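In structure tokens below, several structures.
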Structure 1
Amino acid sequence: MDRCSEAPTAHDIEELKGHPGFRAAVETYCAANLARYQALAGPERWMVSDMGRASLSGAVVVLDALGRLTPRALLASPPVTKGEVSRGRARLYLQRAVASGLIVAADGEAPLAGDAALAVTTRFRRVMSGVLDLPLEAVARIAPEVTPALDRLGDRPFVQGVARRVGAITASRPDLFPLDSPVQLFQSRNGGSRVLEALVTCQAPGRERLLERCAYSHSGLARASRCSRPHVIQLLRDGEAGGYLRSEAGRLTIAPILSDDVERYFVHLFATVRSAAAAALREG
């Protein structure tokens, strides 16, 4: 089946964006994702603690779902070919994942040999399942037709089918997640997505936009996101320099252009997961 045909339409996106429960779904998702990250043990948190490792872990999920997980395939995966991580870093990632028991040889081969068949362990799947489970749970709040998918989150072939579709939609529709949009203030740096999620969860109820203003402290955002305080300070400074936010007397004000783009990011995320889950359900 042509995965491009499974991508969300403009109508799908507007339908989710206009749903009265959309903002609450975003807030719930952000709070749950922060809690998930905080609860991870050391080796598991390492898998997703920075952008490069998170992207490599995502590539492992897709390759595993396709039955093509080998060292050679990982070194030729999009995070490497697009320059997000070097081949050397990808090798080090695989070495540590194997040493930590997160990835194993599927057939008793030397796990780091070029074409050795690899498999992810239950520990690896448990970490990465949240990457799909949490947005799917959020989407089901506003798109009840995908609720049956929640009962199949323990069905590995089904989950792999959804993951394959999410990967295919993302690859075929780069316009859904452009790399030059304001939300990249957060998405383009380590831990930035967690800082963004923390900001979403501290907004006041009854506001007009997804992000408007909130009380904050550098230390509080650092604790919530598990980033360093200097890292958070630099992120906010860059945001002020770009005209995306303003910090004054312990309060942070978010510019409409950034809030609108963050909302666009989440609706595209939810629409992608919704379309992938709906297609997997139709297939059975």
Structure 2
Amino acid sequence: MRVAEITEEGWLHLKHIPHLLWELPEVLSSKQAHSNLLAVSRLLQSHGAPHSALSHAAAECPELFCLQTQEIAASLDFMRRDLKFSPLKVAEALEKGGPMLLRGAESFAQELADALGGLTWDEVTLLLERQPSLFGTSIEHAKKITKLLTAEGLTSEELQTLIKQHPGILKQRPADIRMKLALVTRVLGHKVNAVLGSPFLVFAKSITGNSGPRFSFVRKYLPEKGTHWAPSTLLRSTDKDFARMMGVPLQKYLTHKRSWQEEHRRRQRTPVHERQ
């Protein structure tokens, strides 16, 4: 009967029910636990959390539904009052921010500020306002990214500038960041801080569809001009415009692009210890 009442709410995917009940068996045996789960889900929905976010929370952090509604309400108040989140941004933060609610939104923001040492509290809250989905990033992952970027050669001031310009980098895979930095430094020959010119283009553009084939084309056919263009200049245009800027026929670039993509896919399928 209690399971039926939960599923009738419409947000819990059937495939997540066994996991939820395994993690929270008290939902079946305790009326209070069952009522609390419903109260939490209804509170989150009233603040814009989509059904997908609740179902995701049931699968990834079911303990969220053990929190008291007052604890969650405090996080929601912090988002609206301190971060000036609109209902739409609250919903975006809740989409993948279940784990953040376990520690509290304000505590999460403070831990993020500590992890990004050097940024002021106002700068960190501005980051969260611009990119609510950061609430779905673990503090440990954010620390890993900042450590990686520092190890690659960015100064603390450059790191802060990069994060303020493109906070989404804190959510990216370390392997992708390393490869994009390698394309800028080893393939084009720029210093690592060249990414500050337009970090969104450098880190958000596809490696296989854009930066990989373009940067490698410059290195292969125009090596003496590798540092002539800023990375962002090479990434901003269409393939046709890129070929025109390089002074080559479009077909020549497209042939190189297909060849690079095939080689990249082959390397991705090859075990690391077998790569040349």
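Tabulated data
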| item | result |
| --- | --- |
| Among 1, 2, structure where distance in nm of label points 7 Å out along Cα→Cβ at positions 42 and 170 as derived comes to 3.4 | 2 |
| Of the structures 1, 2, the one that -0.47, -0.77, -0.93, -1.18 was derived from, the read-out being log10 I(q)/I(0) by the Debye sum over Cα atoms at q = 0.08, 0.11, 0.13, 0.17 Å⁻¹ | 2 |
| Structures 1, 2, by distance in nm of label points 7 Å out along Cα→Cβ at positions 162 and 202: label with the highest value | 1 |
| For 11 (relative contact order in percent (Cα under 8 Å, 6 or more apart), calculated) the corresponding structure among 1, 2 | 2 |
| Structure (1, 2) behind the derived value 29, 26, 16 of Cα extents along the principal axes in Å, for residues 74-129 alone | 1 |
| When distance in nm of label points 7 Å out along Cα→Cβ at positions 50 and 234 is computed for each of 1, 2, the largest belongs to | 2 |
| Which of 1, 2 leads on percent of Cα pairs over 25 Å apart, for residues 58-185 alone, largest value | 1 |
| For 5.4 (distance in nm of label points 7 Å out along Cα→Cβ at positions 18 and 226, calculated) the corresponding structure among 1, 2 | 2 |
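Each value in this text was obtained by applying a stated rule to the coordinates, not by laboratory testing. The structure displayed is predicted, hence computed values, not measured ones. Cβ atoms are built from the backbone, for glycine too; each structure is taken alone.
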